[in-house]
Structure P
Amino acid sequence: MKKKQRITIGASILILLVLGFWINSRWHVWFGNPEEPAYLPLKEPGRVLLTFGNQKELSRNISWQYDSVVASSSFVELADTLEKDTVRIEAQGEVFQSRSGKAAYYTARLRSLKPATYYSYRVSNDGKFSPWYSFRTYNQPIRNDYSFIYVGDVQDTINGKVNQYLKAALQAHPKTEFFVFGGDLTERPMDSYWAETFSGLDSIGQHYPVLNVTGNHEYLKYLIRKLERRFSLVFSYFQDSMVGDNQVYTLQYNDLQIFLLDSDREFFYLWTQKKWLEKELKASNARWKIVVLHHPLYSVKGKYNNLIQKTIFNSLLQEYKVDLVLQGHEHAYARMTLHDEQGSAMTPVYTVSHCSPKSYRITFDQRFDKYGIESRYYQYIRIHGDTLSLSAYEVPAGNLYDSLDIIKSGTKPMIIDYGKNIPEHLNFKPGKNKKDRKYMKRIEEYKLNKQNAYEN
């Protein structure tokens with residue numbers, strides 16, 4: 001064997017060994033799942049959650065848990081608060097076996113609710129009852145003023161603080177009608193973190209309908225990612241709306257239509273979702289369209305990040321004139337507005353947000369209108385007349401961080417950016433390590449470039 005051949009073979013073996021060691025070191029990150037501690041089922045009906053159903057805004061689903069076997073009698077007792085008229089809605093039960101425990105989940109579907117009505121309800125299994133909760137419906141068909149709150153990743157640690165943040169947001173915006181979450185509402189798919197999720201939603205998710213998309217932290221990591229059945233047993237609207245294995249859903253609410261996507265999937269699943277989304281967008285006659293997905297189509301962590309999701313979905317959103325795209329995953333705040341050839345702002349408006357104790361380091365792309373780091377946020381979205389108003393707030397302070405209006409009173413939407421006059425908070429405190437210094441330099445360069453652009 002010639003010397004050159006020996007060198008080539010040796011180099012190839014070395015490369016394969018290095019690659020093997022690297023893959024081995026990353027294998028747990030890519031495909032490892034933490035063990036789920038053993039848990040016991042609930043001995044009283046609990047973890048009650050109110051969501052929308054599959055029949056526009058006058059339908060609700062109620063889900064809850066009780067015991068580890070399906071109860072012989074399971075129902076919701078529903079009362080019209082003014083008329084004192086009580087009806088009984090039977091519930092469907094299903095046992096879910098996780099990696100370390102078993103629990104029975106229940107779903108009751110409330111249909112043909114009356115508009116402009118206050119309801120009280122409680123859930124029951126085998127003669128045991130939950131406390132009474134309440135919710136309301138609104139006038140039909142179209143109202144000129146309604147609103148909801150959007151929250152990106154929560155991923156609260158045990159004994160987290162998101163519940164107090166959500167209650168503060170409600171206090172600041174008492175006209176809120178429902179909540180939308182951008183995935184990773186749960187830190188990991190295990191019972192202890194699901195318990196924390198329900199703790200975060202306590203006194204909120206029983207009274208205000210909750211919508212949530214899938215995030216990567218809700219999935220188990222294998223070569224083909226797996227979403228446990230308990231996700232759709234909790235967010236029960238998916239039971240009636242899944243397309244194959246895809247957790248997708250659409251809600252028509254007055255003159256708004258919301259589309260939920262399942263973005264933490266492999267290419268062939270995303271392609272199926274694309275066909276579903278195109279069909280729904282084409283059929284929609286809603287004046288306002290909002291798409292919610294976990295992975296940002298324009299990433300704040302690099303232009304090639306989430307490239308598959310962007311390639312599959314983004315052209316549809318622009319073709320069918322989606323107004324707003326609500327995203328999470330990247331644990332920062334960012335807003336991006338597209339512009340036409342004349343430089344005028346145009347829809348869709350893309351936002352990235354989170355309310356997690358974890359903050360990620362991001363790149364700073366001049367295409368984005370605004371950034372926020374090292375903080376938590378929520379968005380209050382109000383539709384009033386010809387205007388959709390987006391307002392982002394920092395928590396726990398509750399100060400206004402970003403604001404814009406999308407106005408539809410002419411031939412094409414007009415966007416007014418109020419957030420450009422609100423200072424960005426890029427408060428990073430670097431340590432002594434090289435990565436911190438490099439990130440701080442990136443922040444300072446972004447500030448300088450933005451200042452120069454403003455002055456010019």
Structure Q
Amino acid sequence: MENLDFILSLFNQYCFNDAKNNIESLEYYTSVNPALSGNTLISSLLGAIKNYTFDSIDLPLFQSILMKDRKTPQEQQQIINELLRWKSYGKQQMAPTKKYLEDIIASSIIAKANSKFSNDPMGYLNYLKQSNIKIDRSEALNSQGFDKIDINTIVASESNKRFRSYFDWVNQQFEPYHEVEFGQMCIISAPPGTGKTLWMMTEALNMAITTKEKILYVSLGDMNIRDFIVRMGAIQTGLTFGEAARNLGAIYNNLKQLIGNRLDISINPAGTVSVDELVEYVLARGYSAIFLDYDSNLLMTSSTNSMYLDYGTIYNALTKLTIEGVFVEVGSQPNKVVWKEAEFDLGDLGESSRKGHTTDMAITIGRFPGPNHCGKVKMAKNRRGEEGDTMGYIRLPNGRFRIIPVDLAKQFADREKTLFTDQDVDQALGMYNQSLQALSMAAPGPQKSQKIINPFNKP
């Protein structure tokens with residue numbers, strides 16, 4: 001761990017009090033360490049830990065320290081960004097840093113004892129006995145006074161906690177930024193064959209391309225790595241699944257260029273991975289987002305003979321990730337009674353209503369009858385934005401979902417089996433919007449029909 005990085009980590013809520021309670025040992029450690037001795041910035045930061053409470057240390061104080069140390073505006077911003085990163089980490093993420101801090105304090109106490117009592121064994125032992133490491137090992141909840149909240153740090157860190165969904169319809173549900181916050185759990189619920197895997201792949205791919213975050217996609221079931229590349233490649237390029245399969249090498253190389261090392265894939269048989277193993281794996285490797293496809297294929301390590309309680313346990317465990325700032329998207333099936341419905345609600349989630357209680361967002365995907373993949377998407381729950389909004393969709397042979405008006409989705413659904421393209425959707429959507437515009441400009445009157453023009457009708 002870099003020296004300044006370590007000092008900044010001490011301002012995290014899970015390390016601050018340990019640093020403050022052992023500040024003399026930390027000061028001694030910096031004074032005898034050639035890489036730290038004489039560093040005025042580090043001395044000032046340790047002074048802030050020594051002289052202020054956690055509640056009273058805010059962003060303006062840091063800015064003042066950096067200005068006094070004559071940091072340039074660019075250097076100030078870089079250091080503050082690192083500080084905000086450390087302050088955003090949760091208990092599990094900070095556990096290695098806390099152990100590192102403990103080791104440094106212990107080594108400092110021993111080093112100080114050696115320097116003071118090199119010729120006095122009894123004095124050496126007595127000093128060690130009196131110099132207990134003051135580390136908080138309590139698992140109790142952390143709290144702070146409402147009037148002591150560092151609102152400046154919260155506001156400054158907000159920009160680092162959001163991403164744009166591939167689907168602009170999703171972004172529009174969040175005001176005022178029209179972006180999705182990390183640290184949320186989102187359920188994508190759809191009947192088998194409707195496309196929840198393709199929806200989740202789309203979001204994972206988009207996040208990997210447009211952000212710098214580390215992402216994990218966990219597939220539990222019958223998909224193999226070839227299937228994964230084919231589907232994701234089709235989504236990215238616009239080729240059909242068959243075309244993508246015939247060009248697999250080129251498809252992979254293209255995806256590799258776009259994604260880099262930001263996306264990890266874990267393909268497992270159903271019933272082989274427990275939620276506890278999954279949570280531990282994600283936290284240990286520092287992922288910012290995980291896509292779990294899907295919940296019913298997790299290994300049940302214990303059973304209460306109640307799906308309500310068992311799935312409640314699974315989703316409670318997943319909140320350990322959201323508390324740490326991880327975005328969690330979970331595929332889930334609805335109850336069988338709505339498998340043929342074009343629209344369904346939060347209460348229709350399968351196995352356990354605890355899913356709906358725990359999740360922050362729930363997007364449901366229903367399907368109209370007919371040979372084409374069309375239906376309705378609904379924001380069934382949104383804890384941090386608008387909910388209840390419903391739109392239509394068509395799923396194309398390249399795996400892409402196109403979010404369109406419900407009326408237009410019905411018109412696509414009523415057509416005979418057709419391999420519709422993005423161009424077909426764009427053309428139909430243009431005609432649809434033109435008809436709406438024409439209706440809005442027409443003078444009202446009982447003699448005028450308010451029926452939307454069907455773009456598939458011949459002139």
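Read-outs throughout are calculated quantities, based only on the coordinates presented, and are distinct from any laboratory measurement. Source: prediction; values computed, not measured. Cβ atoms are built from the backbone, for glycine too; each structure is taken alone.
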If distance in nm of label points 7 Å out along Cα→Cβ at positions 298 and 370 is calculated for P, Q, the one returning 1.4 is structure P
Can you tell which of P, Q yields -0.59, -0.74, -0.86, -1.21 when log10 I(q)/I(0) by the Debye sum over Cα atoms at q = 0.09, 0.12, 0.14, 0.19 Å⁻¹, for residues 106-249 alone is derived from it? Q
Determine which structure produced the value -14000 for helix-only ellipticity at 222 nm (-39500 (n - 2.57) for each DSSP H run of 4 or more, over all residues; to 500), calculated from the coordinates; the candidates are P, Q. Q
Compare FRET efficiency 1/(1 + (r/R0)^6) of positions 18 and 122 (r between Cβ atoms, R0 = 30 Å, to 0.05) across structures P, Q and report the one with the greatest value. Q
Upon calculation of Rg and Dmax of the Cα atoms in Å from the atomic coordinates, which of the structures P, Q produces 23.8, 95? P
Matching 18.8 (mean count of other Cβ atoms within 10 Å over residues 202-209, computed) against labels P, Q points to structure P
